[in-house]
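Just below sit the structures, each encoded as structure tokens.
Coordinate-derived values only; no laboratory data. Bear in mind the structure is a predicted one, so any value in this text is a computation, not a measurement. Cβ atoms are built from the backbone, for glycine too; each structure is taken alone.
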Structure 1
Amino acid sequence: MTDTPTDDLKPSYRGDVTVELVKHTASDADVLFAARVSTKGEQSLEELDKDPERSKGLINYLMRDRHGSPFEHNSMTFFISAPIFVFREFMRHRVGWSYNEESGRYRELQPVFYVPDESRKLVQEGRPGQYRFVEGTQAQQELVGRVMEDSYRQSYEAYQEMLAAGVAREVARAVLPVGLFSSMYATCNARSLMHFLGLRTQHELAKVPSFPQREIEMVGERMETEWARLMPLTHAAFNANGRVAP
């Protein structure tokens with residue numbers, strides 16, 4: 001079978017990421033429902049709303065004393081579009097996560113590439129474990145944009161040339177860089193998401209400091225916004241207890 005490439009595809013460049021909550025079964029009531037079976041047996045969900053302050057206290061207790069399993073009885077599925085290098089780091093999170101990513105074997109990959117915008121700090125100072133990032137100069141910003149775009153254009157032209165010659169997609173894709181955008185569905189529960197956020201976001205309330213790469217932190221921040229809306233008591237307890245997953 002010969003792959004026929006799409007004609008006249010021009011590379012486009014992004015400095016952001018896409019995160020969309022596409023479906024969920026997640027609420028603070030899920031945590032309470034799971035936790036109270038330990039002491040009260042089976043309960044209806046309607047009973048959980050009778051004493052809001054007590055419910056808030058129970059969630060905080062579970063978080064503080066690291067009783068983690070009640071935070072697993074929920075589910076959130078996100079659609080994420082980000083550079084491939086973000087996904088390779090993301091997929092190191094294996095417990096409590098499920099992934100399905102678009103395949104370069106079965107579809108022609110689109111020429112959307114990552115170029116950092118002006119908010120992205122470009123210069124690393126210090127040694128590993130004790131380094132920080134600082135703003136780049138205008139010349140450095142221009143250099144990054146020009147060199148990345150030139151490289152992306154060249155690699156995508158090579159990809160298209162091989163497809164036009166009948167080379168299989170799974171072979172031709174080898175020339176494409178990790179700055180290419182991919183997309184995936186990622187499904188998790190609140191406990192696994194908290195562990196992800198503890199490592200992949202930097203936050204003033206965190207007891208344990210983390211120094212994530214900015215691009216995966218951008219994904220984490222958007223996921224956290226959606227989660228906080230769904231489970232506000234759990235999110236508040238997470239922050240109040242140092243952003244450590246139970």
Structure 2
Amino acid sequence: MRFGIVRFPGSNCDGDCYHVVKEVLREEADFVWHKEEALGQRYQCLILPGGFSYGDYLRTGAIARFSPVMRAVERFAKEGGLVLGICNGFQILLEAGLLPGAVVRNRTLQFICRDVHLRVENAETPFTGSCRKGEVLRLPIAHGDGNYFADPETLAELESNRQVVFRYCAPEGDLTEEANPNGSVSHIAGICNAERNVLGMMPHPERCAEAILGNEDGRKIFASILNALAGCGV
């Protein structure tokens with residue numbers, strides 16, 4: 001399998017994603033610069049990593065959305081390719097319209113960097129096939145703008161289509177106010193598109209994908225991708 005890791009000016013988690021793919025999963029990976037306009041048939045999965053693309057000027061992801069590479073990302077997604085957006089990558093996917101809704105400032109108006117717990121709401125996606133529904137994962141977050149918002153109509157559609165993939169929860173899986181770190185509507189931490197091939201999530205699975213870091217829960221996301229690609233014969 002070959003992964004493309006998209007680099008924008010200001011990306012800072014691209015190296016972490018590359019390390020997980022190359023050194024942990026032992027798969028092929030390339031960095032894809034934001035000025036690339038064509039990806040051809042090189043990749044089976046694209047990762048939009050975390051960071052502060054273009055310094056987060058105007059709005060998180062607002063400028064990166066217009067990078068030349070995003071036209072290629074949009075074509076890749078429309079053709080069924082797997083796209084994973086992590087933190088700033090999720091913000092970019094929202095700005096590009098590849099996922100519905102938006103993120104705004106955390107309700108505390110402070111940057112939050114700590115581990116959180118996520119409840120798997122949908123284990124039937126290419127990104128969660130190695131998980132079970134209701135399973136609780138522990139992953140780190142690091143963001144100032146992670147407060148997910150969608151209007152009532154969009155939220156109802158997300159719920160009815162089972163596009164909510166992860167929710168912030170307590171360690172036991174309960175949806176408590178204290179367990180929602182940024183104030184996201186309905187505790188939403190990650191969503192997919194209706195076709196299930198694009199996932200955006202605020203927590204960082206690449207930061208907890210090997211035992212030396214003390215937690216391997218994030219590896220389940222990447223293992224799910226590999227299993228899905230292998231099952232499709234891609």
Value -0.99, calculated as log10 I(q)/I(0) by the Debye sum over Cα atoms at q = 0.23 Å⁻¹, for residues 100-171 alone from one of 1, 2, is from structure 1
For relative contact order in percent (Cα under 8 Å, 6 or more apart) computed as 32, the structure of 1, 2 it came from: 1
Using semi-axes √(5λ) of the Cα gyration tensor in Å, for residues 52-187 alone as the calculated read-out, with 38, 25, 12 as its value, let me know the right label among 1, 2. 1
Assuming -13000 is helix-only ellipticity at 222 nm (-39500 (n - 2.57) for each DSSP H run of 4 or more, over all residues; to 500) as calculated from a single structure, say which of 1, 2 it is. 1
Matching 41, 23, 13 (semi-axes √(5λ) of the Cα gyration tensor in Å, computed) against labels 1, 2 points to structure 1
Origin of the value 2.5, where distance in nm of label points 7 Å out along Cα→Cβ at positions 116 and 132 was derived from one of 1, 2: 2
When mean count of other Cβ atoms within 10 Å over residues 108-115 is calculated, the result is 19.8; to which of the structures 1, 2 does this value belong? 1
